Structure I
Amino acid sequence: MAKVKDHLKSAEEFYAFGTKEYEDGRRKGDLTRIREGCEKVFHAYIEVTAALVQKHGFPEPESHGERWKILDKMGRRRLIEIGDSAFLYLHRYGYYEGEIRPEVEKTMKDVKEAIDYVRKEVARES
């Protein structure tokens, strides 16, 4: 099982790689790169929320549904909203269906918000 700091590092790396891949794909008209970028940013969300739930003593979630339940127990409504958008627009539509909706870029910014929030919370509690 990865440690909290490892999840945070992975989240930041997935976000950086994903946004770069997405932007490169947009510039070049390469749908595969766009899709892969969406999935990497979605995975950044998964990693950052794993760091947070682990930091608070919960086991690492084994499913998206379990992740939502733990975040709900923790009272992290905004992170649940970001996760719902990331799952729908980045994971489902963006990656699996190759359908890039206008909400993709806002959702990517929201994932960055989640990363920044969790990084500050983890640092404050260390």
Structure II
Amino acid sequence: MEIYWVAGGGVMVAALMASFRVQVQTYRRLARLDERLAHLTAGISLLADTAEGGLRDVALEVERLASVAATAPRPKARAATQRRVSGAARRGRSVQAIAAIEKMSEGEVRLRLQLAGNGKEKAHHAAVR
């Protein structure tokens, strides 16, 4: 009868050791899973912060562009500008004066004069005065 007790005790010790081993392995797996979850959480947090910052920057830029567009003067009609430039050149104003009055570059004034059919003579004549 004693042998049954010893055998039963041995089986019980083996079962306890196996249970302890399974518990240790489960604890290690949980620790690794916890580390991976911490890395995943940190990555998601970084991604969310980056996306939030990027969207905030985009919103600020859109706001800035909207305010610039709202305050910027409307461009003058091209035909009217062309007539004013041609008329000023016919009246003998210099290219520099026309550019200052129309708030455009001298090159654009010369181009408008050439496109208006005033020819190189009048464009050159306007540049001389």
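Read the figures in this text as sums done on the coordinates, not as results from a lab. Since this is a predicted model, take the numbers as computed values, not measurements. Cβ atoms are built from the backbone, for glycine too; each structure is taken alone.
Among the shown structures I, II, from which was the value 0.00 of FRET efficiency 1/(1 + (r/R0)^6) of positions 53 and 85 (r between Cβ atoms, R0 = 25 Å, to 0.05) calculated?
Details: I: 0.85; II: 0.00.
Among I, II, the structure yielding 0.00 for FRET efficiency 1/(1 + (r/R0)^6) of positions 53 and 85 (r between Cβ atoms, R0 = 25 Å, to 0.05) is II.
Identify which of structures I, II gives the largest calculated value of percent of Cα pairs over 18 Å apart, for residues 37-108 alone. Intermediate results must be reported in sequence, preceding the final value.
On the way: I: 35; II: 65.
Going through I, II one by one, percent of Cα pairs over 18 Å apart, for residues 37-108 alone peaks for structure II.
Taking distance in nm of label points 7 Å out along Cα→Cβ at positions 13 and 45 for each of I, II, which is largest?
Details: I: 2.2; II: 4.8.
The structure with the largest value is II.
If semi-axes √(5λ) of the Cα gyration tensor in Å comes out at 25, 15, 12 when worked out from the coordinates, which of I, II was used? Before the final figure, lay out the partial values.
On the way: I: 25, 15, 12; II: 93, 13, 9.
Answer for the origin of the read-out: I.
If you rank structures I, II by FRET efficiency 1/(1 + (r/R0)^6) of positions 61 and 77 (r between Cβ atoms, R0 = 25 Å, to 0.05), which sits at the top with the largest value? Mind dumping the intermediate values first?
Numbers: I: 0.90; II: 0.25.
Once FRET efficiency 1/(1 + (r/R0)^6) of positions 61 and 77 (r between Cβ atoms, R0 = 25 Å, to 0.05) is tallied for I, II, the winner is I.
Given that relative contact order in percent (Cα under 8 Å, 6 or more apart), derived from a single structure, equals 28, which label among I, II identifies that structure?
Working: I: 28; II: 17.
Going through each structure in turn, the value belongs to I.
Using the calculated result -25000 for helix-only ellipticity at 222 nm (-39500 (n - 2.57) for each DSSP H run of 4 or more, over all residues; to 500), pick out the matching structure from I, II.
Numbers: I: -25000; II: -30000.
Answer by label: I.
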